[in-house]
Structure 1
Amino acid sequence: MVCTFIRLTGCNLRCSYCDTTYAYYQGEEMTPEEVLRRVEDFAASLVMITGGEPLLSPELNQLVNSLTRHNYQIMVETNGSLDIGKIEGEVVRIVDIKCPGSGMSEHIYWDNLNQLTPNDQVKFVIGDREDYQWAKGVMARHKLAEKLPVLFSPVFGKMAPRLLAGWIVEDNLKVRFQLQLHKYIWGPDRRGV
């Protein structure tokens with residue numbers, strides 16, 4: 001499904017594998033109405049708001065409400081360090097649970113797991129076998145696969161997708177395998193795709 005990405009500037013974490021360090025500070029300042037007009041230039045009815053960290057934006061809910069009024073299906077992807085209860089409206093919340101390899105796992109706001117619904121998603125970015133085992137443990141302790149979709153994504157350029165897929169199949173793990181397809185199609189450094 002074609003999806004329009006809105007990448008908000010600013011992030012409170014510094015993950016070891018971050019592929020969008022430009023989102024820490026770079027960007028074009030726009031009002032929610034200007035963002036809506038830009039989104040309308042695309043034919044996609046699905047919109048992903050990501051970052052950086054979207055929950056740092058004081059206008060996040062204004063943007064969500066504006067997109068909702070125009071009948072967009074909205075997903076908000078967060079780094080999992082801030083309270084997702086602040087997100088208003090009918091959105092799919094995708095919470096990234098930071099594995100130890102990210103260097104940021106101590107910043108997880110664990111109460112987010114109690115706020116998730118079956119329409120939301122949890123994502124683990126896996127860099128090595130230790131991350132994989134850790135993520136499996138979190139899934140089991142919180143019974144995540146019984147509650148909502150769980151995504152496992154390999155760190156691009158570090159974790160071989162085939163290796164991670166093999167572990168998932170071997171363990172019959174109830175997760176979705178997710179690749180950053182744009183990196184394979186257009187290359188890892190291309191923006192705006």
Structure 2
Amino acid sequence: MKFLIIFFSFLTFNLYAQKNLKILDLKILETETILSSSIPEVEVLSFKNNEERIKYLILKRKVKKVYPYALLAKRKILEIQCSLDTISKKRHKKKFIKSLTKSIKEDYSDELKQLTMSEGKILVKLIYRETNNTSYQIVRDFRGRFNAFFWQTMAIFWKNNLKTKYDPKTIQEDALIEHILKSENLILN
């Protein structure tokens with residue numbers, strides 16, 4: 001009796017698992033019918049030990065926390081560039097950038113101050129990933145060389161570098177960040 005109960009319970013699980021199968025192609029060859037379907041791609045990461053796995057999970061949490069700021073930076077930079085294209089005089093551009101800097105500081109300063117140093121490093125990399133410019137280049141373009149030098153010096157003081165680039169092909173941490181972005185469906189293309 002127990003065997004029948006277990007058998008039927010497994011039978012229902014099997015039927016449930018087959019429920020969402022979508023047939024993409026059906027071929028009939030003489031007496032055989034061949035069904036073809038696609039299976040979504042899954043990447044599997046293996047870790048040498050539990051410590052490596054924990055580091056990955058911490059990195060994942062940090063990337064998920066910081067990535068929205070990188071997207072926001074990308075959007076703001078595009079908006080600023082579009083606005084600057086409409087302004088003809090250099091003096092008016094400087095005034096516009098100064099007022100924008102003030103409003104951005106008011107809106108996001110408190111949130112960004114709450115980031116840890118490692119989250120800040122990840123943010124610098126993700127800003128490069130999204131804008132294809134280093135944070136140093138962005139500051140230099142909008143605020144000038146002196147401001148870029150000042151903020152680069154401050155970043156180095158806090159063990160960061162605004163000139164850091166994002167290269168998932170050669171840097172292990174960047175490859176893990178890229179994997180996290182893809183596996184968590186955070187990339188908005």
Structure 3
Amino acid sequence: MADQFLAAIKTRRTFYALAARSPIADLDIVRIAKEVILHTPSSLNSQSTRFVILFGDDHRKLWDIAKECVRTVDAGGDWPADEKKLDQRRDAYGTVLLYEDQRVTHDLQQKFARYSGYFPQWAEHTNAMNTFNLWTALELEGLGCNLQHFNPYIDQRIVEEWKVPAEWVLKGQLVFGTPTAPPNPSKTFVPAEERVLVPGL
């Protein structure tokens with residue numbers, strides 16, 4: 001059974017060239033996201049991760065907003081390259097906005113003061129696990145994904161546009177669609193033997 005799970009991990013890759021098509025229905029994407037967020041573990045069962053799923057015009061509007069926001073902070077000749085990347089994200093099928101609810105973290109800090117300093121880091125762990133699980137599940141359905149981080153430039157505009165609670169902190173944007181080109185073939189690996197220590201074995 002573990003081999004099936006490991007195979008899914010191995011085949012999960014970053015796809016940047018994505019078309020605005022999906023091999024599965026929007027409701028199936030939403031169902032998968034709900035299953036992921038319901039069953040992904042979290043520290044002290046905090047369940048602090050939040051998803052906002054954007055399809056169609058909402059997805060395209062997000063990346064139009066990102067273009068406006070990034071252009072205001074781009075330095076020198078960076079804009080042409082950044083504009084190309086942002087247009088590529090816009091050309092995909094949808095985006096999942098990945099959030100952490102700071103109210104949950106704050107409440108846990110108050111309840112368990114002894115571990116107060118650790119809860120922000122544990123929330124990051126929770127968000128990362130949710131992101132990985134969602135990414136892998138979507139790719140198993142034939143979608144390709146890439147993870148973006150255009151926060152904090154776009155945060156406030158998103159709050160205003162989609163009425164996202166102000167207490168939700170944006171961590172990333174998982175872009176998805178139908179792959180139109182393979183992932184980077186030159187991915188390299190640091191040997192596992194250099195990264196896994198097993199004393200006495």
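Things worth noting here:
- Comparison of 1, 2, 3 - label where distance in nm of label points 7 Å out along Cα→Cβ at positions 142 and 166 is highest: 3
- Origin of the value -22500, where helix-only ellipticity at 222 nm (-39500 (n - 2.57) for each DSSP H run of 4 or more, over all residues; to 500) was derived from one of 1, 2, 3: 2
- Ranked by distance in nm of label points 7 Å out along Cα→Cβ at positions 70 and 118, structures 1, 2, 3 are topped by 3, which has the highest value.
- Among 1, 2, 3, which structure scores highest (criterion: Kirkwood radius over Cα pairs in Å): 2
Computed from the coordinates by the stated procedures, all read-outs in this text should not be read as laboratory data. Worth saying up front: this structure is predicted, and the values here are computed from it rather than measured. Cβ atoms are built from the backbone, for glycine too; each structure is taken alone.
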